[in-house]
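Each in structure tokens, the structures are laid out below.
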Structure 1
Amino acid sequence: MNINFGRIREKFLQSKKYWIKLNTIIAKSPEEVEKDLDLQLISERIFEILSQIVLDICTHIISQSEESAPQNYSDCIKKLGKIGIIEQETSVKLISLIKMRNIVVHQYGDIDYNLLLQGLKDLHHDYIQFENEILSWINTIEDN
């Protein structure tokens, strides 16, 4: 594998600037988000950016592995779980987030801000889990 660990670490560092705003948003009620266009737009964008970072890291790792090319983003996440880079439970959670990301990004219909707010709360937890698992995997490889 010819994985650029520095690039992955840089992606995680880039994400840190969104955490203060994310923490502010997830403290809001669904009604507050529903009534505030600025909060809606910020919520959508943060969800999009953080989930895209997950996908960028995933596609980079899988493209450099011996795994076949993924059919879609969910398949890419599954492959990370399959080869043991992330836990299966993390993989399942991230696949759900990626499905929501597709709704947000592609505007398949009206966004349910109750669901988006819950998705941001899930992303807050699951992103940290993903980051910890990826960095642990990198550290294991670098230590060998």
Structure 2
Amino acid sequence: MLKVLVPVDGSDCAERAVDFLVRKIKWYAEAPEIHLLTVHHHMPYGHLVSMVEHDKLQQYYHDEGLKALKGARAKLDAAGLRYTFHMSVGDPAQIIVQYAREQHCDQIVMGTHGHGGVSGLLMGSVTTKVLHLVEVPVLLVK
């Protein structure tokens, strides 16, 4: 079965990628195994973060991850598509590429911009980095 990774961050562009996958699901001979992945940047470990309890920081990452996944999960649920979801913390592009390798994903479907700010000119910096590092096809949704 084909495995499709869909990185999401709660942004409109990421949600459009999910919408696109739902609309084009019939492109696949059989429904693919869909993996949603959200990656939260590490909090900078300054004075304030060092005072936060580890459990509270982990709960924050968990809650933010669920928020980022909420729209994508609702769209896939409404379409009756099965999926798994995963949350991680670290460099988003590195984690996306690592996850794709470890899970033997056949394709990545992702938006061109996310919540990363204006660091990329034509595409977001995470998207650009993923394209340079990944070894599987990437379908970009504008």
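List of remarks:
- When Rg/Rh (Cα atoms, Kirkwood Rh), for residues 91-130 alone is computed for each of 1, 2, the largest belongs to: 2
- Source structure (of 1, 2) for helix-only ellipticity at 222 nm (-39500 (n - 2.57) for each DSSP H run of 4 or more, over all residues; to 500), computed value -26000: 1
- Top of 1, 2 by relative contact order in percent (Cα under 8 Å, 6 or more apart), largest first: 2
- Which of 1, 2 yields 1.00 [FRET efficiency 1/(1 + (r/R0)^6) of positions 43 and 67 (r between Cβ atoms, R0 = 30 Å, to 0.05), calculated]: 2
- Entry that produces 112 once volume of the Cα convex hull per residue in Å³ is calculated, selected from 1, 2: 2
Taken together, the values in this text are just the output of simple stated rules run on the coordinates, not laboratory data. Note that the coordinates shown come from a computational prediction; the quantities given were computed from them, not determined experimentally. Cβ atoms are built from the backbone, for glycine too; each structure is taken alone.
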